[in-house]
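Listed next: structures, encoded as structure tokens.
Each reported figure results from applying straightforward, stated rules to the coordinates on display, with no laboratory input. Note that the structure is a prediction, hence the values are computed from the model and not measured. Cβ atoms are built from the backbone, for glycine too; each structure is taken alone.
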Structure 1
Amino acid sequence: MPISRHLVDIHQHPPRWRRWPETEAIIEALTSDGGSVRFVGGCVRDSLLGIVTEDIDIATDLLPDKVLKQLEKANITAIPTGIEHGTVTAVMGKKHFEITTLRVDTKGHGRHADVAFTLDWQQDAERRDFTFNALYLDPAGHLVDPVGGLADLKVGYVRFIGNARARIREDRLRVLRYFRFYARFGADNPDKDALQACANFASELGNLSVERVQKELMLLLAAEDPYPALVLMSETGVLEALVGPVDLQKLKRLLSLNIESDAVQRFAVLLKGNQKSLHSMADKLRFSNKQKERISVMCAGQVTENMSPQDRNIALYQLGPLGFVDQTLMRWVDEGSQYDLTPYLEDAARWTAPVFPVNGGDLLAHGMAEGEALGRLLKQMEACWIASGFKLSKAALIREFLPDA
């Protein structure tokens, strides 16, 4: 029997963003000369589910140039972020509003579509991807549901608007979006037509922007439980088409630990913790340098089972808490849940890094000349200090390494 979620009555209990003074100012600016507006998409969907959001999308029957004019007239900063597709971003302080003119797709290219502007709200709804992303809220607080999204949201059913195959043909990224939304909102009731359509297009995902693929994949992995969606992705051939061979059982083991993990950790486990594969895929998906450095540390293997408290402290000092936790989770997944590495995580949670008591200035003051020899000596002294359990004082280290000083 399908679940039935309790949805918030957002007419009686408006979401927080609806009460912002900035929201009122935007509505006033767009409607002051006869325009119509409705909130749409994720802000409406999430508010119905009681999820706090600050990403506000507004649909309007005003043409983009008119939107710019009305906002500027009201002294609201207007940025033509996607003007060719009808999107203007309104900025008020730290608040951003995406305002898009009602539109209809005229020609799909697999990655984006040519659009024409329209005054027809139904046409605007029918060009969107999933039914619960085509829910509108008017300024008076009335919900408008042109394609049955409310019923689908209530039972956790992720359904394409219209023909799934046709919608994916318009934009192949919708394959990934299907699984991402299933991970967040699905209720163990995947749409068979959607899965078949995704499988049919699995081999055609290579032309997608890697930045868009990375964004969708990491958002999916960040879901509370991405495992069911990833299983479906694998069964349809989509997952392997994107990232190659994976280990879903390792990921399941990570999630079963009931330890908080993030998308990068899950990505590394999914790719079997294989450093070569991870670096190759991180490069392909254009991960940031910071993310790639984190993956390198994650796979380096300094953390092992049965480490003494002193060895754990040394690893924490060398890796930092994040690197230590990352390696701990990788080790725990590799060794199996029968190993309890909770003490490692507890060490990381209360870790305060000790400060190495010697610096270059100290050595210069004791007669050392600047240069490579000074740097090498500092490293030797630090290694000795670490081996002492961080206990040797500056004076003791100076006596040990510069006895004639």
Structure 2
Amino acid sequence: MEKKKKAIRTDEERKINFTLKSITGLPVPEKGRVEYYDTKVPHLLIRVHSTGKKTFMLYRWHHGRPVRVTIGTPGSGLSIEQVRKEAERLNAEFAAGNNPAEQKRAMRNEDTFDDLFCQYLERHAKQHKLTWQADEESYKRHIARPLGKKRLSAITRKDIADLHVRIGKDRPTTANRILALISSVFGRAIEFGLWAGNNPCAGIRRYTEEARDRFLSGDELRRFFEALELEPNETTRDFFAVALLTGARRANVLEMKWADLDLEAGTWRIGRTKNGTPQTVALVPAVVELLRIRREQIKSLFVFPGSGKTGHLVEPKKGWARICKAAGIEGARIHDLRRTMGSWQAMTGASLPVIGKSLNHKNQATTAIYARLDLDPVRCAMEKAADAMMATRDQEPKVVKLRQAGGE
């Protein structure tokens, strides 16, 4: 530890040329602290404490009051040149009438992006988005580490553009979804008065996406059904069977409740779908039979219960990967089951309006036609498509009886 010496007191002797050598050789006061000023940059000083600690600061008067702004400490990675550059920047801020010390204090109290995302979840996503859990997962996987701890004013368009490019090298569609999520978070923050700045996502060009038309072919369906019948987890197996044979969105199937089902009439009422409208789904006989068996053994509010806080199955990706591997199916996503129902309806002669209503597509050009359709032709089209899909198997359609109710 440096030996304590009596500090030099005269103003003139406390002006020194800041170098590594001159700073290292500064005497440590017996008590209190002493400040030494740089001869090259006005108002830049180094404060030496009796403990031996040294701190670079800028000391100025602002609107009749003394203001000190801490820059850093020797040995923290800052070179003397970097300290001087920061001091010059701070001098320029003062000259422009600003107070950098107040700006620093405001930044310390400013929300981080983690804070803002929590507000977004509670005030918007959980109330208005069926896919809010997917937003939460995307945030944890792609956004939390690079942006979560940053103060909002410190997040720049370049930060977001760099993240977009980094993800987009291999997964352009995912990169676009992440960009859209960040933009939505900032957009809601502006709407709720939580952020007074601009949306830093504005002007970032999204990647061109190819329209996805993947659905399961006849041979793939045969292998898919075989893999389902061998799947040991009944909840996983039944979930994917229902997702395929109803053509419903994944989030709606995950949240399916017994109270919304009328198995006598063969209908399922979805109060809120992704496009904001309710939907009545026609249940084909195979689904009705499967659900009757589940109802005998499932006591949960939900058809596909889970152990988490939601009470229902949340993320079936592991089960999907397991089934696709067993079936030898590559490049398929869970959403492709919905597309498969629509495609097989088309292949078995259903009209576009009927397909649109069965999948609850919201299209201004066909809304009037959908309104005039009752459920009978939709049910007929879905049953024909379901029969055609299930006929790809080598044996008669059957429902494997549940052995136990499980999770993912």
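Below are the figures for this structure:
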{"quantity": "Which entry (1, 2) yields the derived value 14.0 for mean count of other Cβ atoms within 10 Å over residues 288-295", "calculated": "1"}
{"quantity": "For 9 (relative contact order in percent (Cα under 8 Å, 6 or more apart), calculated) the corresponding structure among 1, 2", "calculated": "1"}
{"quantity": "Value 3.7, calculated as distance in nm of label points 7 Å out along Cα→Cβ at positions 168 and 248, assigned to which of 1, 2", "calculated": "2"}
{"quantity": "Origin of the value 21.3, 72, where Rg and Dmax of the Cα atoms in Å, for residues 120-359 alone was derived from one of 1, 2", "calculated": "1"}
{"quantity": "Highest-scoring label, criterion being Cα Rg over 2.2 N^0.38 Å, for residues 88-199 alone, among 1, 2", "calculated": "2"}
{"quantity": "Structure with the greatest value (metric distance in nm of label points 7 Å out along Cα→Cβ at positions 72 and 376, set 1, 2)", "calculated": "2"}
